[in-house]
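Some structures are shown below for you to check.
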Structure P
């Protein structure tokens, strides 16, 4: 019996066996009309949907694809390790090698431990801060995303007041706001959580103000609390040393995932020696946390990022895209705002409170084979070349033309 596997057919099938047909950030409500939910394959900086349509990809699986889909060196390392085994009764040498590599690369790191998801890593950092300090309060930026569990989930469904009883919020890059949040926590402050940069969904992005970053470090030091960097989204795209190395501030603990293994499921926590004892005492685990295949993938990913200076390459291509979009928008007389680092661009339109212009622009680009997002920050990979950027800009020029005529 033939079963139709196109996007619409897969949506109908999923609706019968998956609540709502989809979950999380791929639900229909978060995507513009006409966007596919189901995909068939990826190669380099291109993806193909379940109907065989090819797109130049500027979402990179929402961040994990940092070298390009199915990068040969990474996939060769995966196959080599798979031939020996992935999940055994304990980790392989790959775990030690990867921890050694992270300690060498990441400026603040004296040790590393591993998990599967970014939420695992951020939650472990928060727990470690509480173990080390014996305190409860955690200071977080209002509107920031640090995972999808009750202590930090953006949803209020199923979340109790008790789940967030020990959170105190501040406004990113606002020193006075941060100082007030720390003061509210008082002597019970365990940790200050900061994002690599402000990447709230649907808003202009903000790079960290160096003065704000230094204030966060000073407040943590003065109170004996942990400074926790959530580098899950930005880690290894902006620099290989940790994103706040760019503002000359080192955290005590960092959470990593997404780009660490070019699409293979892995997360990491790195920390300094002040938190080594707490990390050695804390019981954190998962059935799949010692898998050797994603660790082999991570080693190959970091090898390649170091070899080609991946962050610099992505910065150059992101800058090419940003400058091209700015010129096109100006020529069309359309106001836009571009924010965030060039490796992780965000494009918003002036006078567009309901994102109608953004949705139309991205829909027009999608029709022509370029996958953008109207509200979420996008992602460059090291597979994007100047020719790819120019191809995308040829499409966005047409999309701006549609907006100009609408």
Structure Q
């Protein structure tokens, strides 16, 4: 069992502490005696806001329904029930589209690996209604991205975020593109990488060899192997500062499964993500009291992992939303520092060097024929300095 100390509850609000207490409860067991005598001291609207923000209301409702705690206000139970039911219908809707996408792509000889959505809920929780998902995430080989876009267009999907690119920098500066189906009300993300560069990660062929198959819908669905799934979820949660407890719940559930720890260790080491995996496990222990086997405990003995875990409290104790612009300036500054701290020394070097690679803005500053775009490499420092100078001149002119 793990020896990591649990989190200091004084770091969190009373409402967040209660939410965590419910999440840590075993089904049918009431561990909320500390709150029984002071329900009026709790801000129940804040509690519900936290449940929505962290996307954990299906788990809250399922556990509270089993315990039937009388002192929880009826309107709170009713709200959670409504959220739960809405999510169940949404996940059924996503499941049907997931089956359709998998079938259509297979018929077009496009290999797909489902990353999250209903497949993840079924694998980790045994019930698609116990996890929320706002979209479908599909990983395809790099060489299939163009055909995938054409196929989605035929299915009625429209690309949501058309980003600019130069010299194929989209292949490593980005890792997915989003599509919307207005009539179906479904958002779909097509991934060609698990995460953005310069992070090192398994190639698609490796992931495909280790894939698992699920039959939760009418058509076979392929998804990540358990150890690859841990690597993906840990990196995803770290990249977003663990700002939603739903991601930490996923780690908790995955850690309780039969992971091949030796294989996981080699996978994390090969992809230079040992500190990321350790951060995820340490946080799961501290925040959710996740029990670790001796083998999993060994994975947490990584330099700087404890500090990285402590850094995540900045996000957890606040309702920080990194997906909605504008992100507050102080949060943006903290997040940039945190992302840099997550990188290995070599990744930091690559990240800094990446600024020397041409940006689409360079082509807008000085238009050159496509065959001469290679000249943006030596010209980039001059073009960057020119834009910086022009920006300063404009700013001073406004004063």
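Readers should treat all values here as calculations from the given coordinates under stated rules, not as data from a laboratory. Just so you know, these numbers come straight off a predicted model, no measurement behind them. Cβ atoms are built from the backbone, for glycine too; each structure is taken alone.
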Distance in nm of label points 7 Å out along Cα→Cβ at positions 10 and 338 gets 3.2 when computed on, of labels P, Q, structure P
Relative contact order in percent (Cα under 8 Å, 6 or more apart) gets 21 when computed on, of labels P, Q, structure P
Note: helix-only ellipticity at 222 nm (-39500 (n - 2.57) for each DSSP H run of 4 or more, over all residues; to 500) at -16500, derived from one of structures P, Q, originates from structure Q
If mean count of other Cβ atoms within 10 Å over residues 210-217 is calculated for P, Q, the one returning 14.5 is structure Q
Candidates P, Q; mean count of other Cβ atoms within 10 Å over residues 138-145 computed = 21.2; producing structure is P
Mean count of other Cβ atoms within 10 Å over residues 122-129, calculated, reads 24.6; among P, Q the input was structure P
Across P, Q, mean count of other Cβ atoms within 10 Å over residues 178-185 reaches its greatest value in structure P
When P, Q are compared on Kirkwood radius over Cα pairs in Å, the highest value belongs to Q
